[in-house]
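In the part that follows, the structures are each spelled out as structure tokens.
Please treat every number below as a calculation from the coordinates, not as lab data. Everything numeric here is computed off the predicted structure, so don't read it as measured data. Cβ atoms are built from the backbone, for glycine too; each structure is taken alone.
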Structure 1
Amino acid sequence: MKWLGFIAVILMPLLSSGQSFQKQHWIQFTNKDNTPYELTQPLEFLSQRALDRRNRQHIQLSENDLPVDPSYIQAVLNTGAEYLTHSKWFNSVSVHVPDSVTLVEIKNLPFVLNTEPVGKKEQNQKPYDKFEFVGAEKSAVSNDFTESDYGIAFNQIDMLGGVSLHNLGFRGEGMLIAILDAGFPNVDVFPAFDSLRNDGRIIGGWDFVSRNNSIYEDNSHGMSVLSTMAANVPGEFIGTAPKASYLLLRTEDGAVELPIELDYWVAAAEFADSAGADVINSSLGYTTFDNSQYDFSYADMDGNTVRGSIGADITASKGILVVNSAGNSGNNAWQYIGSPADGDSVLAIGAVTPEGYIANFSSIGPSSDGDIKPNVCAQGQAAAILGSGGTFGVGNGTSFSGPIMAGMVACLWQANLDSATNMDVFHAIEASAHKFKTPDHLYGYGIPNFAKANLILSGLSPTNLDKSELFPVYPNPFSDQINGTFYSSGRQDVVIRLVNSLGQEVRRIERTAEDFSGLNYSFSGLHGLTQGLYTLQIESDSGKFYQKMAKLRD
């Protein structure tokens with residue numbers, strides 16, 4: 001089933017019991033030997049932003065980055081099959097096949113390795129165009145957000161330590177988040193997205209179901225998902241990544257449930273990769289279908305069986321952090337996560353109440369091969385969202401805990417973009433969570449603290465963070481300058497003083513430290529101080545700390 005929050009949809013089975021021939025098929029090719037593309041010319045099929053993301057993480061290009069040989073696709077279409085989508089990672093095309101004779105003709109093509117039925121939904125449109133990224137520049141942010149600025153969204157962000165990370169200046173600037181969902185109606189007109197539009201941060205999009213660029217329509221679920229990250233109305237609602245840029249990709253047909261939607265998901269992930277996306281949010285999951293013969297079993301939820309899950313792991317191998325809702329089946333006969341949340345490298349997100357208790361609808365783990373799932377949790381019960389009418393309200397579902405988390409993921413990675421890989425960020429989030437030492441099949445590792453995760457990525461271990469303060473200072477002895485970092489376990493006022501041997505204050509700094517943050521400070525122009533011993537004193541709400549310092553002769 002799909003994870004569309006608790007939004008009602010009408011299921012429309014497209015196969016009658018008497019219909020024996022399945023018309024949608026996945027066609028896999030044997031090779032890419034004759035493709036006109038070359039790995040030495042990657043800008044022919046990847047944007048510069050995509051290459052930059054890979055280079056930062058030391059990820060090499062591989063054969064699966066090469067596009068499918070267009071002559072192979074055309075040969076399949078020449079049989080009378082109609083194009084649905086294709087995948088370079090699986091070297092395949094998905095098509096509508098009119099009859100069994102045509103399918104036999106396709107199977108007999110010398111470069112066809114395998115065919116597999118995937119569902120039925122007749123359409124006749126063109127594949128998507130090449131995409132190029134043009135986006136926002138990374139910039140500093142100095143003004144703090146207060147509780148009143150966040151409005152009804154405060155609790156779901158503060159629960160994750162997000163306010164502190166925002167106030168350190170990390171709100172998603174320069175990051176690109178791709179949203180794979182069921183539609184984005186009115187994102188082009190709702191005032192909640194004014195800053196997103198005015199800043200040009202809706203970078204592009206595509207409808208993989210209808211195969212066109214008309215993205216501001218269809219199911220409003222994707223619009224509500226986007227709001228948890230991108231809405232920016234101070235005093236009413238601020239999302240978890242209000243300064244990020246976004247790709248809006250429709251892969252889900254809200255009226256039906258067909259295996260072809262997993263192929264759309266993979267195609268959209270490839271699109272996001274080529275465009276240079278940093279994070280993917282997917283509030284979608286698949287377990288059962290309108291035609292029950294394609295239903296998955298719990299045994300299939302091992303991260304290595306379902307094509308969508310394999311595709312999600314390939315996405316992660318390209319340096320993208322994939323965030324996927326765990327599912328809303330916790331109190332149903334099927335209790336478990338779906339695909340692609342079961343992917344080994346997918347950050348699967350469960351849902352908790354506003355008080356931090358597991359929501360009864362949140363799908364449980366582990367994956368069938370024993371991996372901890374969900375990985376972590378965020379608020380998904382009574383989550384603040386923008387509703388279909390354009391007013392702020394609440395909704396239930398891991399559909400919303402997922403993007404709430406994904407926005408914070410983008411902010412955390414922004415803070416560590418040049419030093420951390422996607423999986424570094426992934427594991428720091430897990431390590432910061434409240435049940436990291438005692439994970440279970442309900443919460444996974446629990447509710448993360450993104451300010452704490454930011455410290456972990458700076459090189460501090462979770463064990464060290466159990467101490468109230470850490471304050472390295474250098475150089476010691478000093479001559480003209482002292483540099484230091486004050487690590488705080490909570491938001492508090494801090495006074496940093498340099499005192500001489502007579503107890504006289506010679507330098508002073510007053511600052512406010514954020515929760516689980518590193519407050520950097522510096523004293524300069526110290527040449528004129530007398531040689532001898534000094535004391536660095538740190539006074540905070542949680543105590544006083546001292547460090548002896550030696551001044552060298554000028």
Structure 2
Amino acid sequence: MSSKNGLPNIHTVTASDPPFLFHRGEGYGRHRLPEGTRVIYPNEPLTPLPDRRAAIENAIDHPEGTDPLDAQLRPGMKVTIAFDDVSLPLPGMKKPDIRQTVIEIVLERLEKAGITDIELICAICLHRRCTPKELCHFVGPGVFRKFWPDKLYNHDAEDPEGNVMLGTTGTGEVVEINRRAVESDLVIYVNINLVSMDGGHKSVPVGLATYKSVRHHHNADMLLHDSSYMDPENSIFHRSCERMGDIVAKHVNIFTIETTLNSDLYSSLLGFLQKREHGWNIIDRLSYHGSRVGLSMLPDGLRRKAYNALPAPYGLTGVHAGKTDPVHAKTLVNVDAQYDVDIPEQGDIVLIGLPSVGPYNVDSVLNPVLVQCLAAGYFFNFYRNKPLVRKGGVMIIDHPIANDFNMLHHPSYYDFFNEVLPETTDPHQLERRFEKSYAENERYIDLYRNSHAYHGVHPFYMWYWGAHGMDHLGKVIAVAPKSSLAARRLGFDIAPTMDAAIGLAREFVSTSDPLMYYFHCPPVMRCVLPA
């Protein structure tokens with residue numbers, strides 16, 4: 001099977017193959033894999049659009065399901081521009097960020113129409129507040145200077161006066177979102193779609209929502225039984241967001257602008273990370289060895305900064321504007337073209353080199369709870385129709401799991417890991433016994449509102465995020481974790497080496513000739529299996 005650019009997506013390992021690259025936290029290494037292992041490679045980066053500004057202007061002048069933006073503008077309007085937070089894209093985007101370009105064009109149109117009542121809101125939902133430096137990167141220095149801090153700010157899901165209830169869905173889901181957005185004549189949402197879970201009705205109804213709303217779809221039962229939230233067509237999570245979106249649409253005039261990026265993650269300096277090992281030249285091999293040794297010599301904090309120092313040179317592959325549903329339908333076509341990889345059959349074992357880059361630890365450490373979420377939540381769910389691994393199969397993760405927490409960003413995570421998980425790891429028990437006390441804890445609320453901490457309830461949601469994967473998998477094996485306690489508390493088995501982990505996995509599965517896949521990343525991909 002071949003990628004969108006003609007290169008094979010699946011390579012069956014032979015005895016003559018070189019070792020394969022594995023990301024391992026804030027670094028990487030190489031492993032020789034057994035003959036017969038199927039290595040799944042992502043598609044090559046799609047060719048970007050030649051003129052991003054022209055593409056954006058064309059989209060807002062020829063929108064989906066509504067009038068052009070200019071035709072909707074009039075003097076005296078109250079307009080709110082909302083945009084995605086630091087969790088997108090991953091890794092961060094080389095300047096200028098696509099949000100900056102979109103927002104600058106939109107502001108030009110608003111100014112031309114004589115509109116002065118404009119505010120910009122970063123849609124963080126229950127994520128941490130973005131820093132001034134991060135906000136400046138998103139919107140650009142000119143916009144930042146003009147609007148910060150009174151007219152450019154983070155959404156506050158705990159502001160009792162700053163949010164308003166719009167109603168309930170037919171299934172009883174409370175819909176409560178940002179008051180400024182509700183009271184605006186027009187809300188323009190600027191989105192980045194990196195994977196199929198992003199965008200659509202996850203933008204305004206979730207990004208600008210409160211705990212009262214989010215708890216209806218970020219709960220143990222829904223996430224445990226969701227077929228895959230990376231498969232929107234079949235996801236009960238997405239159905240809940242859509243029901244809420246229908247309520248929001250009755251009260252708020254939304255003009256959605258969605259963008260899609262290609263998977264061009266690395267500059268030429270680290271270009272080997274995105275090449276297939278058989279294609280490495282002498283420069284790639286030298287770059288690999290030099291950067292690997294250099295990273296290994298740095299202390300943890302400096303290694304983290306160095307690993308994430310180079311922003312990604314993503315290319316824009318599409319932009320659509322207008323009503324949320326028809327816009328998002330076209331957005332998903334672009335996302336699928338970049339990330340979908342056809343897989344002929346399920347396997348028994350999957351290997352993953354787990355990087356340290358996740359949506360909830362930007363400029364921070366990937367703590368143990370987020371390791372579980374990234375592995376059993378995100379990577380497990382990168383599929384459509386069926387999981388890559390059959391029911392009861394094994395996931396092997398190569399990651400240096402450490403008992404390490406960033407207390408600025410993740411104070412409730414630390415308490416959740418040390419106080420709650422020793423009591424129970426069952427999602428329903430966690431929800432019933434402990435969630436409310438964390439969600440309503442005054443200290444966590446204060447740190448969320450006035451510092452840069454994730455909401456007190458966030459670690460619960462990330463644990464539920466991995467519930468479906470942990471329930472489906474028969475075993476998860478961590479290779480050489482730094483903290484055995486942390487790995488075992490997550491419910492993982494431990495192996496000292498990759499070879500030992502593969503041996504344990506083969507002993508566990510109930511077939512004499514197990515089929516093993518290596519999910520070769522980054523960049524990520526979505527495995528499309530037969531229905």
For which of the structures 1, 2 does the calculation of helix-only ellipticity at 222 nm (-39500 (n - 2.57) for each DSSP H run of 4 or more, over all residues; to 500) return -8500?
2
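Tell me which structure, out of 1, 2, gives 15.1 once mean count of other Cβ atoms within 10 Å over residues 101-108 is calculated. Intermediate results must be reported in sequence, preceding the final value.
On the way: 1: 15.1; 2: 19.5.
Among 1, 2, the structure yielding 15.1 for mean count of other Cβ atoms within 10 Å over residues 101-108 is 1.
When you work out relative contact order in percent (Cα under 8 Å, 6 or more apart) for each of the structures 1, 2, which one comes out largest? Present the calculation step by step, with values, prior to reporting the outcome.
Numbers: 1: 13; 2: 20.
Evaluating relative contact order in percent (Cα under 8 Å, 6 or more apart) on every structure, the highest lands on 2.
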Matching task: 25.1 is the computed value of mean count of other Cβ atoms within 10 Å over residues 189-196. Pick the structure from 1, 2.
2
When you work out distance in nm of label points 7 Å out along Cα→Cβ at positions 261 and 277 for each of the structures 1, 2, which one comes out largest?
2
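Could you tell me which structure in 1, 2 was used to calculate distance in nm of label points 7 Å out along Cα→Cβ at positions 45 and 381 as 2.7?
Only one of 1, 2 returns 2.7 for distance in nm of label points 7 Å out along Cα→Cβ at positions 45 and 381, namely 2.
Supply the structure label, taken from 1, 2, corresponding to percent of Cα pairs over 39 Å apart with the calculated value 31.
Answer for the origin of the read-out: 1.
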